[in-house]
Structure 1
Amino acid sequence: MLDVHTSGWYQLLADLTQKTGQAGFFEALSDVLGQIIHIDCTGVIFYDGTEVSNVFEGNLSPEYSEYLKQYLQGMYLLDPHYSFLSNGVATGLYRFRDIAPDCFHESKYYESFVKPVGITDEFDFIVNINNRYLDFYLNRLSGEFTAQDKIALTAITPMICCLIETHWQIQEKTCRQSEQSTYTPHYHSFFDSFGKSILTSREQEVVKCILHGHSSKSLAEKLNISLSTVKIHRKNIYQKLDIKTQSELFSLCIQSLSLSGSSDFDDPLSILKSKRTSD
């Protein structure tokens, strides 16, 4: 792999700089980074607070492309990236394992959608542009990134993030067409409405945390409540929704996603129950 402190790296950087603002920039960036560390696939997701769009796909398998399709159809709401960015973050390099909830790998979202794709490790160059975010992700599908990989990526982070921001600012009006972006429907308010006709606002918060992969301990810390209170909320939620397991809760969420977006005021869970009754 190429050392980022050699003349060869600086030549690659110079060539990449010339491609900013052009349609093939993200592909060129993927190629450059692939000469520094081993990467199996890359991509770019754009989050602007009200929609999520797919800006670039690099070397994705058919299984990964299918996952991405479902992701854009509302599954991103359960992704730790979305929760992380919703709280506002600075431009920089982030590792997925550091932003995911403690029990994410035990969540139904991970088991049903992420694990089948085979992602074993991920770094993200996240660029904050006025609280809208470009996430250039680097995935491993076998093994993990090494400590040396992290050192190399950390060293070039300021340059890479600057180039990404410059490219996006140049292309902001046309980049979505030139990079064949795919836009998502209006899902961002889903958790504000999911179950609101049945659950209390606190119970809605608990449901959101459960679905994102937080353990009871993590959930208690996040909401500043006791473990015993968490258990009471779980019991009440399951009773109100007439379910017995977390898997059933996940299933209700997935089915309700397809009914979300028509109105910010409608409870998709209530609509789902009405459809089941009428059927």
Structure 2
Amino acid sequence: MALFDYTGKVVLVTGAGAGIGRACALAFGERGARVCVNSVSESGKAVAEEIRTRGGESLFVQADVQNQLQVERMVQKAAAAYGKLDVLVNCAGIVTGGSVVETDLETWNRVMAVNATGVFLTCRAAMPYLRKTRGCITNITSLVAIKGIASRAAYSASKGAVLALSRAMAADCLADGVRVNCVSPGTVLSPSLQGRIDGEPNPEEAYARYVSRQPMGRLGTPEEIAAAVIYTCSAEAAFLSEPAADVIAATMTTVLFLKTFPGIVRETEAMEKAKEKKGQI
């Protein structure tokens, strides 16, 4: 069996219409998984179609993760389409700025509903299926769940909640054979971040500010985070469950992954070079 082979596995990725979620969905598809692509808008349709164009199997399921009924239907549809569910990756999330004083209650509730309650609802709905397959969950948290960042009060609280929930779930679910892990990236150049940068009075200065606080001297890419997710959900990571997953957290994700899993990194680099030749990037 090839390293990180997902042939026959059924994977549900929330928030897969763009950014890290999209990169995760494509990475699973490239490794043989049948991928259920979720997004709150119809943006995930194109991702599912891209997976199919590359020769994979994919289903698009539109749902808002903060809506319990929609989440339950999403999970049921994914499991019914392919007969089971092996992997859940929670990427759906929103980012807001502001301190506690600057954050109004409406914004606070919205961020917590999507980022934290959305993970709770999706995990809760998926658990009966994952118990049957002895599957796994990987939740995308953030560096802000571990380290305080200015002007990110609601976002930090929501990601901290996901980190704590994941650790609690890992303790609860291990007896059922379900592993739960987190990947907590530093700053990643996603469409969401690019939009915030473009909205700044001086985009170049804003970009440089984000880069200046990265130990790697650059921003991460969605594909690098997807590589970490591929590992945490794989058969090769069968002995990994929170809190052990903290070893691939925060801005050190890329550093550790380069040292420990050079093969998958080389594969990612080769894919990017191929895209450059085709003029895709």
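The value 0.90 for FRET efficiency 1/(1 + (r/R0)^6) of positions 66 and 170 (r between Cβ atoms, R0 = 35 Å, to 0.05) was derived from one model only; which of 1, 2 is it?
Going label by label, the one that fits is 2.
Comparing 1, 2, where is Cα Rg over 2.2 N^0.38 Å, for residues 18-161 alone highest?
2
Determine which structure produced the value 22 for relative contact order in percent (Cα under 8 Å, 6 or more apart), calculated from the coordinates; the candidates are 1, 2.
This figure was derived from 1.
Each reported figure results from applying straightforward, stated rules to the coordinates on display, with no laboratory input. Bear in mind the structure is a predicted one, so any value in this text is a computation, not a measurement. Cβ atoms are built from the backbone, for glycine too; each structure is taken alone.
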